[in-house]
Structure 1
Amino acid sequence: MERAIIICDMPKATDFYTKFLRDYGVTWTITASDVKSAKEQMALNDFDLCVCHFPGTGAGVIKGILDIAGKNTTQVLLFAREEHLPDVLDAVYESGIIVLQRPINTAFFRSALLMSDAVGFRMKNAKDAIDRLEKKLREEKCVGRAKCLLIEHKGMSEQEAHKFIEKSAMDQRISRREVAEEVIDFYG
């Protein structure tokens, strides 16, 4: 974990989170006094972690934090006072946000950071797998489109079109997608 954003409107608490994260090994932190400015920062930078010091003033903060958790792979730790925990937990139960009680127990905070790291690694691996599958799907769609054009314009069978694309890719030492794109450019 290298990059973190801290959402907190209390300077003393912000200093605590910054120091604690630095001691944990986070090398770069940015602070935001509210969810709106945090979202602006997150649009400009990627963060591994978002620490939110819940002020206990309502649904707007929860909605914003849920939005952050839903639109980013950033791990979110939300600190709330004991009297707000039931409402906060109910609101974020299915979002993957880790909720911790204030005042802060440093041992729990460190454990939450470790859990956050572990979940972050799994999410990154899952995102990488999704990206690979999406790339493969785009390639297959492109190749399928090229096959259809070869069938339509050259009178090839599906099998002949497939072999044509495969052989052209091997002969030219380029990918099947590149051959498919050439076919699409020529006939499309």
Structure 2
Amino acid sequence: MKKIFYKLKRSKRAKRMRLAVYCDGSVVVTGPFGIEQSLIEKFITEKKQWVWDKIKFFKNIDSKVIRTFSHNDYLENKDKALDFVQKRVRFYNKIYGFSFNKIFIKNQKTRWGSCSCKQNLNLNYKILFLPEKLQDYIIVHEMCHLKEFNHSKKFWELVQKALPDYLDIKKELRRHGI
């Protein structure tokens, strides 16, 4: 098998290694500072078939099918996304009754959403371009972090309260990618 060329990004926030293949065929490994090069190489070797499959996938699809997002897309859609998210949070909060501080719409590259320790819900504006059940899953997922700031059994029980089929939706979201 051919050698995989990659860009290495080190991050203070990274707790583990992450591997991404982009539509232009570039490969990026993100990892914490201090991780040994040998572990990085081992990680890539373990994932090499997945990497080659992704590169092949991107080479074989029509580039017009892939939606690219620009900063202008973000500026044009962030207010619409905020309005949408606020409505869905109100809807699901009838089930949960959580208190939270603010909702922010962001232009994140690798996350659909997050919940801060300040009780803020942060959601990616690209949520607008997903099917409804995936949108709802992301919103419910982040809302449940208001009560359980982890991915424990209690957390998933909270998610299941509003979305009994959350496991299937979660798998579909992984296929969608960001």
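We did not get these values from a lab; they are worked out from the coordinates using the rules stated. Quick caveat, the model's predicted, so the values are computed rather than measured. Cβ atoms are built from the backbone, for glycine too; each structure is taken alone.
Quick one: helix-only ellipticity at 222 nm (-39500 (n - 2.57) for each DSSP H run of 4 or more, over all residues; to 500) came out at -21500 when computed from one of 1, 2, so which one is it? Kindly include the intermediate steps, with their values, before the conclusion.
Values: 1: -21500; 2: -15000.
The read-out comes from structure 1.
Given a value of 21.8 for mean count of other Cβ atoms within 10 Å over residues 74-81, calculated from one of 1, 2, which structure does it belong to?
Value 21.8 for mean count of other Cβ atoms within 10 Å over residues 74-81 corresponds to 1 out of 1, 2.
Tell me which structure, out of 1, 2, gives 51, 16, 14 once semi-axes √(5λ) of the Cα gyration tensor in Å is calculated.
Source structure for this number: 1.
Ranked by distance in nm of label points 7 Å out along Cα→Cβ at positions 2 and 42, which of 1, 2 sits at the highest value?
Evaluating distance in nm of label points 7 Å out along Cα→Cβ at positions 2 and 42 on every structure, the highest lands on 2.
Starting from the value 1.00: which structure in 1, 2 was FRET efficiency 1/(1 + (r/R0)^6) of positions 90 and 162 (r between Cβ atoms, R0 = 41 Å, to 0.05) calculated from?
2
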